[in-house]
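Read-outs throughout are calculated quantities, based only on the coordinates presented, and are distinct from any laboratory measurement. A quick note: this is a predicted structure, and the numbers were derived from the prediction, not measured. Cβ atoms are built from the backbone, for glycine too; each structure is taken alone.
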Structure P
Amino acid sequence: MSPNLLMRLYLCLCACLAALLGAPTAAMAQAAASAPAAAASAVVNQPQRRWMAVPRVSGRLTARDLGLVINTADPYSVAVGEYYIDKRGIPPEQVLRLELPVKPVLSATEFELLAAQVREHMGPQVQALAMAWNQPWAVECNSITSALTLGFQPDACKQTCSPNRPSGYFNGASSRPYTELGLRPSMLLATRSVESAKALIDRGVASDGQLGRRGGPPAKAVFISTQDRARNVRSVLFPPEGLISARGIEVDLRQASETTQLRRVILMQTGVSRVDVLDNLQWLPGALADHLTSYGGQLLGSHGQMSVLDWLESGATASFGTVSEPCNHLQKFPHPQVLLLHYLQGETALEAYWKSVAWPAQGVFVGEPLAAPFAR
C-alpha cells in the first residue's frame with residue numbers, strides 16, 4: 001500500500017470516527033472560526049487549514065484509576081515510584097512491586113512474565129498504568145507501553161515499516177478504557193535521573209486545572225515546519241493558526257528558522273532528528289512536546305537522534321517517540337489536532353497522547369500521566 005493511500009485512509013478514518021462518535025468540539029471549532037482576522041490568514045505556501053472534529057469527552061482519569069508498577073531491582077524505579085505514590089496518592093492496592101531486568105529491551109518471554117503479574121494484581125477499577133522506570137522501554141520492536149496496553153505484536157517486527165494494528169482507543173470518547181474497551185493505556189515515568197523525575201512529577205501535579213480560563217495571557221500551542229522532507233510530513237495535519245479565546249490558547253505556526261524565544265508553551269510538535277531550540281522555550285507545567293523521527297523512543301540510546309527525554313529534561317511534562325524504525329507513517333505518530341483538542345477538553349496527558357496515535361505499536365509514551373492543565 002502506497003504512503004499516499006495510507007495517508008488518505010488515515011484522514012478518512014479521522015473523519016469517519018468523528019461522524020460515528022458524534023459532534024465533539026463544536027464550541028472549540030466555532031471559537032477558532034470567530035478568532036481575529038489574523039488567525040484566518042494562511043502561512044505563505046501552506047495548505048488551507050481546517051479544524052477537524054473530535055468526540056466530546058466528559059471526565060478524565062485520576063489517581064483512583066491508575067495502577068503503578070515499580071521494579072524493585074532498579075533504584076531509580078523504587079525512588080521515583082515511592083515519590084509518585086506520595087504526590088499523587090496512588091491507592092496502595094494499585095501498586096505492584098516486582099523484579100524486572102534493568103535493560104533497554106525485553107524479550108517476548110520476559111515481557112509475558114511482566115504482563116501476567118500486572119493482569120493478576122490490578123483490579124477492574126484500574127483503568128490505566130504508570131511504570132516507574134526509564135528502562136526497559138521496548139519489547140523486541142514494540143514499545144513497552146504499547147505491549148502492556150494492546151498486547152505484544154510480533155508481526156510488527158517482521159517488517160517495522162509495515163502498518164501496525166489499529167488502536168481502538170484512537171480519537172475515542174471513553175474515560176474508562178479498561179471498563180469499556182478492555183485496555184489500560186500506559187506511560188513511563190522516565191527521565192535521566194531521580195531528581196529530574198521528581199521535578200517532572202511536580203510539574204504534572206502543579207499543572208492540574210491551571211489553564212483554559214478566559215483572561216490573562218494565552219498558552220501557546222506551537223507547530224514547527226522544517227526543511228526535513230521525510231520528517232516534516234505531519235505538518236499537513238497542523239491546525240489553523242490563531243487564538244481560541246474560549247480555551248485561553250493560541251495556535252502558533254512557525255518555520256524552523258523562526259523559532260526565537262517562545263514563552264508560555266503548553267504544546268510543541270515538529271519533525272526533525274534533533275531539536276535545537278530547547279534553550280529558547282519557556283514551558284508551562286503540563287506541556288506536551290514531541291518530534292517525528294525514527295528513534296526518539298530509544299530513551300537512553302546513542303543513535304544520533306534526539307531522545308524524547310530531552311524534551312522532559314528541558315521542562316516539558318510528557319512526550320512520545322518510536323523505539324524501532326517506523327518509516328514516516330503519520331498513523332504511527334501523534335496527530336496534532338487530536339492531541340490538542342483532547343487535551344483542551346480536560347483529559348490527562350496520558351489520555352490525550354494515547355488517543356492521538358492510530359498505530360501505537362512502536363511508540364513509547366513518556367511523562368507524568370495524570371497532568372491535566374485544562375481540567376475543570
Structure Q
Amino acid sequence: MKIFQCQACAQPAHFEADACESCECRLGYDPDLADLTAMVPAGSRWRGLADARRRYRPCANRESGGCNWLVPAGSAETFCVACRHNRVVPDLSIPWNQTRWREVEAAKRRLFYAMLRLSLPLASRREDPAGLAFDFLVDPAESYLIGPPVLTGHDNGLITLNIAEADDVERERRRTQFGEHYRTLLGHFRHEIGHYFWNVLVRADPCLEAFRAVFGDERADYGAALQRHYAHGPAEGWQETFVSTYATSHPWEDFAETWAHYMHIVDTLETASQFGVRVQPKLQAGPALHAPITLAAKVDFDPYRSPDFGRLIEAWLPLTFAMNSLNRSMGQPDLYPFRMTPATIGKLSFVHDRIYARTDATEAEAGALRAVIAGLRHPVAAPRSA
C-alpha cells in the first residue's frame with residue numbers, strides 16, 4: 001500500500017481516512033489516480049487537490065458504510081468502483097451489523113486497491129452474468145431464524161462472506177478450530193478472489209495444461225477432496241509443496257491460496273518500498289553462511305509493476321525474516337508464518353505470469369486504441385491512462 005498525504009497540509013493519512021487528522025480537510029480516494037485526495041467545495045461537487053481539474057461526488061456508501069472512495073462528478077454511477085459490485089448487504093438498521101459491515105468494506109477496498117493496481121479485469125454483473133459480485137450475509141442463527149449457516153466462498157463470480165468474520169473473537173475461534181496460522185478479512189477476500197481469477201485467467205486459457213502440471217488436475221471431485229481433507233488432513237511433508245494445509249485439499253484451493261499469498265507479498269512489499277525499508281542484518285561472515293543465501297534486501301522498486309518475479313522473492317524472503325524477528329521480540333507470533341520452498345515459489349511464479357500476461361494484453365489493446373485515435377482526421381479525447 002502507498003503512503004498517502006493530505007495535499008492541503010502534507011499530513012500523512014491512512015488509506016481509510018475520510019478527513020485529515022491535522023487540518024480536518026475532507027479526504028477521498030480516487031481509484032483512477034490511485035491516490036487519496038484532499039477536497040474543497042466546488043458548487044454542488046468537490047474539487048480534488050491532487051488534481052485540480054477533477055470534480056467528484058462521494059460514493060453513496062460514504063455515510064452508511066464509511067466508504068471514502070469517490071465517483072467522478074459526471075458519472076451516472078452512484079457507487080464507487082468497489083461498492084458497485086455489492087449484491088447483498090446486511091440490514092444496516094442493526095448497529096452491530098453496520099459495525100461489522102464497515103470492517104468488511106474496509107478490507108474489500110484494500111482488495112480493490114490491489115486489483116486495480118494490477119490492472120485486472122473487474123466485470124460487474126451488469127456487464128457479465130458471471131461477473132464479480134459480493135453477498136455479505138448474517139447467519140440465520142443470529143436472528144433466531146431457521147436456515148443453514150452462511151459459508152464464506154465463491155460460486156461463479158459471486159463471493160459470499162459471513163460478516164461474523166469481522167468479529168475478532170469469532171474469527172480467532174474459527175482460526176483455532178481449523179488449525180490455521182492466519183485468518184483475516186483481507187485474507188478471505190484475497191483467497192476467494194483467487195477462485196474468481198482462476199475462472200477469468202486460467203479456465204479457458206491455453207495455460208490450463210501448464211496449470212495442471214503445476215497444481216494438479218482440477219477435474220478431480222471437489223466435494224470428495226474436501227471430505228478427505230477434513231477427515232484426514234494433509235499428507236506428511238506437505239510443507240515442501242504447498243503454502244498451507246488448505247491448499248493441499250484440491251488444485252482449485254491450491255491456486256486460490258497461492259493467489260492470496262501473491263497479493264500478500266506484492267502489497268506488503270509496496271508498503272516496505274514506500275517507507276524506504278532496507279534489510280541489512282549485522283551478521284558475521286563464516287563458513288555457515290552459504291553464498292546463495294542472503295538476508296539483505298532493499299525494496300526500492302514498485303512490486304505492482306515488476307515483471308521480474310525473481311526480484312519480488314529476493315526482497316520478500318529477507319523482509320519476512322526481519323518482520324518475524326521483530327514480532328518475536330514483542331512476544332507475538334510470526335507475522336508471516338509460512339515457508340517459501342522451490343515448489344511454492346514456482347506456483348507463485350505461475351500466478352505472476354498469468355497476471356502479467358493479462359496486463360500485457362490490456363496494455364497492447366490500449367496501445368492499439370491510441371494508435372487508432374491518433375490516426376483519426378478529427379481530434380477526439382484520448383482515454384485517460386490509469
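From which structure (P, Q) was mean projected area of the Cα convex hull in nm², for residues 192-247 alone calculated, if the value obtained is 4.4? Could you put the intermediate results ahead of the total?
Details: P: 6.4; Q: 4.4.
Here the read-out was taken from Q.
Given a value of 5.4 for distance in nm of label points 7 Å out along Cα→Cβ at positions 48 and 232, point me to the structure among P, Q it was derived from. Show your work: numbers first, answer last.
Numbers: P: 2.3; Q: 5.4.
Computing distance in nm of label points 7 Å out along Cα→Cβ at positions 48 and 232 on every structure in P, Q gives 5.4 only for Q.
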Worksheet entry | Origin of the derived value -13000 (helix-only ellipticity at 222 nm (-39500 (n - 2.57) for each DSSP H run of 4 or more, over all residues; to 500); candidates P, Q) | Q
Worksheet item: Which of P, Q yields 3.1 for distance in nm of label points 7 Å out along Cα→Cβ at positions 88 and 272, as computed?
Response: P
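Can you tell which of P, Q yields 11 when relative contact order in percent (Cα under 8 Å, 6 or more apart) is derived from it? Show your work: numbers first, answer last.
Details: P: 20; Q: 11.
Only structure Q yields this read-out.
Identify the structure, out of P, Q, from whose coordinates percent of Cα pairs over 29 Å apart was calculated to give 35.
Working: P: 35; Q: 50.
Only structure P yields this read-out.
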